[in-house]
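J.: Dropping the structures in below, format is structure tokens.
Just so it is clear, none of the values below were taken in a lab; they were calculated from the coordinates. Computed from a prediction, not measured in an experiment: that's the story for all the values here. Cβ atoms are built from the backbone, for glycine too; each structure is taken alone.
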Structure I
Amino acid sequence: MTIDPTATIDPTAAIHPTATIGTEVTIGARARIDPGVYIAARTSIGDDVVIGPNAAILGDESATPTTIGESASVGANASILAAVTVGPHAVVGAGSVVNRDVPPFATAVGAPARIVGYQSSPGFTTGRGLRASSLADDELPLSIGRATLTRFPLITDLRGSLSFGETPTHLPFAPKRYFLVFDVPSPEVRGEHAHHSLHQLLICVRGECAIAVDDGSERGQVVLDRPDTALHLPPLVWGSQYRFSADATLLVLASDVYEADDYIRTYDEFLSAVNDG
């Protein structure tokens with residue numbers, strides 16, 4: 001075992017004798033470091049992290065520290081590049097190369113790694129997956145924690161189809177702003193924030209995209225693939241959009257104009273706001 005004297009290691013951490021621990025590394029309680037793991041300089045490993053055999057956690061003394069959040073898992077032979085943050089409870093697949101931050105509860109695989117899904121909470125599970133087009137009208141509205149999946153009226157005849165929503169009958173708030181998200185490269189993740197007071201309504205008017213939601217205690221994900229089905233994100237719900245189809249256009253209605261101070265951009269700040277609320 002090679003451990004630099006500047007490293008700080010919790011006494012409950014389990015480190016295999018063949019692991020290498022660099023300068024200014026911190027390793028939290030009950031972390032498990034498997035055979036052949038290399039952890040470079042200025043790396044922070046959280047509590048209950050598992051790092052599989054021969055994984056490499058790279059760092060740079062002149063760069064932002066590399067961080068592996070609590071209860072995250074890094075698979076065998078994976079590489080985490082310098083200055084990357086792997087969020088709490090995230091999973092990095094075996095052999096993956098991670099060159100960008102991985103959000104909390106996300107699963108990332110590949111070289112370079114991309115997000116392929118988010119972990120749902122034990123209280124929110126579905127065998128078929130939540131895809132808007134697979135849900136019957138009588139199954140909606142459907143709650144995902146404090147978020148709500150709902151369906152709007154749809155009128156179809158020989159001239160085509162029309163879907164609409166009115167306030168207050170269908171829309172949960174009166175919109176003051178809208179924006180469109182489109183031409184998103186498939187591996188990209190958008191959102192990754194919450195709001196203190198803003199409500200949002202997400203409708204994929206063309207193509208499809210996946211939405212992961214987290215209210216601090218319950219998590220779930222849904223694929224929006226019908227232009228008459230919307231996801232309402234109230235304040236203090238963390239949302240991430242990912243896995244956009246090439247033709248996807250996501251319409252977002254907002255309850256207020258843009259206010260930078262209303263954004264909650266880090267997951268730790270989000271959990272603190274939820275607990276304070």
Structure II
Amino acid sequence: MSRREHYSTALAKSQGIVSETISLFEIWQPGMSSNDLFKVVHSTNALNLDSELRLRDVTNQGFGSRFLREPYLSAAETLKEIFTSCKDHTFLKQLSLLYAMRQHGIFFDFLTDEYWPSVRSGGHSIRTSDIQLLIDRGLVSGRLDKNWSESMRKRVSSYVLGIANDFDLLTASRSGDRPIATWSLHDSLALYLTYDLHFMGASDDEVANSEEWKALGLQREDVTLYLNRLQNKGHLIAQDTGHLCRIDWKYSSREELTHVLIY
């Protein structure tokens with residue numbers, strides 16, 4: 001669904017920025033571009049950041065690139081309501097995670113290729129060397145245009161581990177290894193993602209088979225279980241065999257869905 005697959009150093013510009021995202025959505029108004037938002041925030045010092053460069057990075061490279069670009073811009077108005085009205089911080093943090101992994105190809109592949117396989121195999125930590133191998137594979141696959149210097153590899157590895165820590169997937173450590181944290185998908189994010197994919201034009205089968213579930217730790221059979229849970233709560237009617245999926249949708253707009261998520 002138009003996520004960015006290439007590897008870049010953009011994680012250096014911003015990490016989890018959950019509290020900043022909430023603040024920026026409070027300020028952002030429909031029709032405002034990233035630059036418009038930056039000018040307002042800069043003039044008011046709303047984020048209380050100590051440098052103009054950092055403010056621009058958070059506003060444009062972080063918030064703007066995740067929420068104010070197609071195809072995700074169509075959700076921005078309802079995301080504003082969710083981020084400024086919902087009191088469930090865990091859900092808001094996981095919602096931020098969804099848009100961050102869509103924006104950063106290396107973070108998405110870290111989740112699917114390193115983090116969740118390690119969790120399922122009983123691993124206890126992620127090492128910097130795991131990210132180095134991920135970068136090597138990205139170079140071979142073409143996700144990375146040209147090899148990074150050794151110093152840049154170390155920096156990007158640090159950024160990947162840092163954003164995973166921001167989203168409670170890893171815990172802090174003084175050593176090079178980052179312990180794996182206990183993490184599970186919030187029911188509200190499962191509901192949001194299911195409908196978000198639908199509203200962006202995915203077929204029922206594409207919703208159930210989206211690789212974004214995998215990045216959130218779910219295998220195909222897990223998606224079926226989540227769809228059943230959403231059905232039991234009255235959010236939709238799903239006929240899912242694990243191979244073919246048919247969904248009857250209860251909510252016809254993002255506004256209807258947002259009302260359910262908040263209230």
Structure III
Amino acid sequence: MSLRGDGKIAVVTGASSGIGQASAIELAKAGFTLAIGARRTERLEATAAEIERVSGVAPFVHSLDVTSVESSQTFVDAVMDHFGGVHVLLNNAGLALGSTYIENADSEDDWQTMMDTNVIGLLRMTRLLIPKLLESGGGHIVNLGSIAGRDAYAGGAGYCASKFAVRAITDTLRQELLGKPIHVTTIDPGMVETEFSIVRNYGDEVKAKDIYAGMEPLTAADIADLVVFSVTRPWHVNIDAIIVKPLAQAGAGKVARRQPE
């Protein structure tokens with residue numbers, strides 16, 4: 001039997017869709033009280049409505065752009081003003097853009113956006129919330145990584161670099177927080193079918209769908225289940241890392257696909 005949140009406050013970044021949205025909902029089902037943030041506030045409202053429906057408790061909703069110092073600080077201040085404490089941080093906000101080989105890239109904009117969001121944004125939210133976690137008596141930081149942070153592939157330099165960085169940050173945090181009451185976990189999924197691939201392909205839904213042709217990918221709910229599992233272990237247990245892939249995937253680019261009938 002999993003432990004429950006018992007009203008503890010969980011902050012989820014990038015909660016407007018995909019893994020962030022699913023995780024916020026599942027954390028609410030597990031008894032956590034949610035503070036959710038994302039850039040697309042209109043999409044956050046849909047997440048908030050579902051959280052209230054399944055848990056009976058309305059979450060705290062606030063706009064959040066993790067690439068902005070001002071937005072991030074304003075979000076954290078608002079959460080603390082509303083709740084007075086925080087116990088879980090799920091660093092979920094992140095994205096991939098394109099799959100261009102380094103030599104063919106005609107701009108650095110996509111690389112910069114991925115680094116600003118996936119790396120600096122994660123560091124920023126962690127820096128701002130570690131003191132709040134400690135003031136609240138301790139808690140848990142969960143970073144959403146990727147197998148791309150363990151297994152690089154052609155066309156993924158910017159994204160892979162950002163996710164290798166997330167793994168390094170997580171390992172660093174584990175050492176820096178040793179002896180303090182904060183758990184640290186990275187969850188590194190393989191192929192998960194969400195808006196992620198649509199964003200990566202600049203809105204091309206057909207191209208995004210083709211990525212999962214002939215195989216069954218993971219879902220956002222699969223990852224949300226692991227988030228809840230990680231943060232509901234007994235206090236003396238720390239799940240350092242979870243690597244999860246579809247059965248049909250053995251690594252980056254290593255996928256068993258069904259032949260078309």
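J.: For which of I, II, III does mean count of other Cβ atoms within 10 Å over residues 33-40, calculated from the coordinates, equal 20.1?
T.: Structure I accounts for this read-out.
J.: Could I ask something else about it? A value of 3.4 was derived for distance in nm of label points 7 Å out along Cα→Cβ at positions 81 and 121; which structure in I, II, III was it taken from?
T.: I
J.: Still on this structure, I have one more. For helix-only ellipticity at 222 nm (-39500 (n - 2.57) for each DSSP H run of 4 or more, over all residues; to 500), the calculated result is -1000, so let me know which of I, II, III that is.
T.: The value was obtained from structure I.
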